[in-house]
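The data blocks that follow each hold one structure.
Nothing in this text is a laboratory measurement; each read-out follows from the coordinates by a stated rule. Worth saying up front: this structure is predicted, and the values here are computed from it rather than measured. Cβ atoms are built from the backbone, for glycine too; each structure is taken alone.
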Structure 1
Amino acid sequence: MKKESEESTPFVGSEGECRAQNMLGTDRRAAAFYRNQMESELNDNMQSFIARQEMVFLSTANAKGECDCSFRAGTVGFVRVLNARMLAYPEYRGNGVMASVGNILENFHIGLMFIDFLQTTVGLHVNGKAKVLTNDDIIRLPNVTGAILEDVTVSGGRHPECWTLVEVEEAFIHCSKHIPLLKKLDKTLHWGTDDESLKGSGFFREIR
């Protein structure tokens, strides 16, 4: 999906979207959504929304189209807005598999899903093209922020192993009607730990 420009012909979605809309009779609703909600860059409200978030869900796929959905979390605003067309988020120490990073190295398409469970119960979809950068790469960017420089130099478990740079192609709302309102409880976070009891790595293992 892409946002139509003011001088372009009315926006039409992908072939699959059009087929689904025709099949289910949602053409008019879809046209109104494209016209009123689709953005090709992050407006001021979207940028402020991202700056308040502590988590994001992301989707990637490898060269074969095999998909993966993952979760990222950090301190408030850990996904950094560089400008209306560019985001960057850190890859912290994990299980070492690097599934999302590996997919991006094969296939640059990415989808980000921000959901505010705690206040507005609104979601924000951001889709675009991703690129993996080292810490040295990210600080050489012309529009690098002071917050990113601080992220790169932080010590301990929150030190980024690398970064994902996202060029925004489209951004649009996920309405709040089915998103639950949740309450945040205190939890001690152990950044970068390898302690299996703290990681909960055995939760889904079968007992033999």
Structure 2
Amino acid sequence: MIDTAGIRKRGKVYESTEKYAVMRALRAIDRSDVVLVVLDAETGIREQDKKVAGYAHEAGRGIIIVVNKWDTLKEKDNHTIQEFEQHVRDEFQYLDYAPIVFVSAKTHQRLTNLPGMIEKVSENQNRRIQSAVLNDVLLDALAVTPTPTINGKRLRIYFMTQVAVKPPTFVVFVNDPDLLHFSYERFLINQLRKTFDFDGTPIHLIARKRK
């Protein structure tokens, strides 16, 4: 486990100290497999939180969003967790795959859930899917939502295979990589998530022209 210096809110420390804390966090991400992005329930989401989370996502790390100091919120009801979780989802839309857990380091509330979650995300980061199974999923996806046509030319997807883990990385062989629009790439990734357990890990999809 690698701990990092807390990134404190602006005004309490000199700017150079804050930048140093962020740099330490980024270096720690480079050395990690699973990253816990810790948010403060009292202060909410800050720009530095987004920067660190975005770096972890781009680096392909497994991610769990941890909302700390949940015990300090005085006005809570049955909807508070759902409302805060929706706020997190709105601010971190690219982390829709990351589980969210509400904890208290002071009272140890839900802290015992973290080791199991970390282990599960690590397993998902290392998950490998056989090509035959992948292409069954691909055929089902193409039947549900046919490939788009751009400028009169239709995208054709011939084959899918997994080429790496940490994060799970898949290659689709197509007639023209430029025809794989972001929205259809997103659709294919969502189909993989619906079929297999990739909770907590980003998925990379690469389009290559079939020779």
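Annotations for the structure displayed:
- Structure from which 8, 29, 30, 20, 11, 3, 0 was derived, P(r) over Cα pairs in 10 Å bins from 0, in percent, options 1, 2: 2
- When mean count of other Cβ atoms within 10 Å over residues 58-65 is worked out for each of 1, 2, structure 2 gives the greatest result.
- Origin of the value -12000, where helix-only ellipticity at 222 nm (-39500 (n - 2.57) for each DSSP H run of 4 or more, over all residues; to 500) was derived from one of 1, 2: 2
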